[in-house]
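Pasting the structures here.
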Structure I
Amino acid sequence: MGVIPTIATATAGTVATAAYMNSIKAANDFWALTPRAYVYQSSVTSVANSAASWTLLPMQAEVFDIVQAGDSPMHDTTTDPSRVYVRTTGKYEINGQVQVVTNATGYRAIQVRLNAAGSSSGGSQISLTYVDASSTTVCSVPIPTVEVSLTAGDYVEAFAQQNSGTALNTIVGSGVSFLRVKLSGS
């Protein structure tokens with residue numbers, strides 16, 4: 001698992017040794033390739049008509065998945081594609097969006113959960129957003145940016161819910177139904 005590098009504090013008269021300069025380089029290299037993943041739906045998901053249950057949203061494709069050398073990817077498009085794993089302990093910004101086909105009835109909702117094991121009641125909730133349906137446009141449900149402290153090995157998953165009276169499909173694409181997870185600090 002990755003570790004955020006630290007730089008020793010220099011005081012007046014400190015000699016810039018090779019070790020000290022290398023620690024600065026290591027920190028610079030780390031933050032230049034900040035661990036982050038941008039995953040999205042490339043296949044539609046049918047979200048059941050239910051105010052009582054949530055549908056797990058698999059993310060079958062990636063725009064990027066950047067980790068530190070030696071770390072496993074944050075996302076796998078075949079094994080547990082709904083999960084985005086944390087490989088470096090720290091604070092993470094999480095955001096995204098899900099779009100659902102046009103239907104004027106009810107609401108649409110999305111939640112992001114931590115370590116949920118595919119269960120909408122598992123783990124702990126990080127974010128929850130409800131949006132009223134629209135009769136004229138697709139319904140975009142944002143995942144507002146939240147910053148949470150996560151530990152290496154944790155993972156996040158997104159779930160959708162709607163109550164239109166019939167099952168509705170998500171709309172797919174990299175800027176359409178997606179989840180982004182990015183290390184933002186220690």
Structure II
Amino acid sequence: MMSTASTTVSFILNGEPRTFSTEPDEKLLALLRREGYRGTKYGCGQGSCGACTVLLDGRAVYACILYSKQAEGREVRTIESVGTLDKPSEFQEELIQGGAVQCGYCIPGMVMSATALMEAETHYEDEIVREYMDGNLCRCTGYEKIWAALRKVLDRRESVTAESLDPTMDSERRNVTSDSLMDAPK
């Protein structure tokens with residue numbers, strides 16, 4: 001017979017070392033919501049909708065299917081670590097400006113998946129972006145405005161990255177390759 005005795009779990013939560021009481025069968029989502037981190041939403045409870053997405057060691061995971069003890073010694077980030085009402089993150093701001101938020105229930109999971117993408121990748125081809133955002137369901141928007149908002153942020157980031165390679169070069173000069181130089185008239 002399985003023991004149901006309370007135990008503790010310790011992990012870094014939004015940058016702060018924390019220790020919580022937990023039960024052996026308690027999911028991370030339940031622990032987070034019990035402790036006041038209610039931005040992480042309960043959706044399907046089966047790891048299918050993405051409403052409960054958090055970052056675990058930088059990777060997007062479903063908190064509804066992860067046991068709280070699986071976070072032991074790791075780093076967990078919730079939506080509360082990404083922007084505020086007064087100072088939203090770049091993606092949150094674009095979602096607002098683009099009218100991409102309707103009921104808003106899916107948005108925390110979308111933001112966390114996009115955060116994982118932006119922290120792990122430097123080039124944002126559509127296939128890679130879709131891979132990161134796959135598993136985040138929205139029943140209101142049809143995704144077009146969410147995708148447009150994310151694409152704006154990603155395109156801006158890629159532009160800044162390219163410019164930071166050599167800020168003295170204009171965009172035409174930056175696109176010159178050794179192959180194109182060989183084809184240039186002498």
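Below are the figures for this structure:
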{"quantity": "Entry that produces 14.2 once mean count of other Cβ atoms within 10 Å over residues 18-25 is calculated, selected from I, II", "calculated": "II"}
{"quantity": "Among I, II, which structure scores highest (criterion: mean projected area of the Cα convex hull in nm², for residues 66-121 alone)", "calculated": "I"}
{"quantity": "Which of I, II leads on FRET efficiency 1/(1 + (r/R0)^6) of positions 138 and 162 (r between Cβ atoms, R0 = 35 Å, to 0.05), largest value", "calculated": "I"}
{"quantity": "Of the structures I, II, the one that -2500 was derived from, the read-out being helix-only ellipticity at 222 nm (-39500 (n - 2.57) for each DSSP H run of 4 or more, over all residues; to 500)", "calculated": "I"}
{"quantity": "Label whose coordinates, when relative contact order in percent (Cα under 8 Å, 6 or more apart) is calculated, return 20 (choices I, II)", "calculated": "II"}
{"quantity": "Which of I, II leads on mean projected area of the Cα convex hull in nm², for residues 50-89 alone, largest value", "calculated": "I"}
{"quantity": "semi-axes √(5λ) of the Cα gyration tensor in Å from the coordinates reads 39, 14, 14; which among I, II", "calculated": "I"}
{"quantity": "Of the structures I, II, the one that 0.8 was derived from, the read-out being distance in nm of label points 7 Å out along Cα→Cβ at positions 82 and 114", "calculated": "II"}
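FYI, it's all coordinate maths here, none of it is from the lab. Treat the numbers as computed from the prediction; the structure is a model and nothing was measured. Cβ atoms are built from the backbone, for glycine too; each structure is taken alone.
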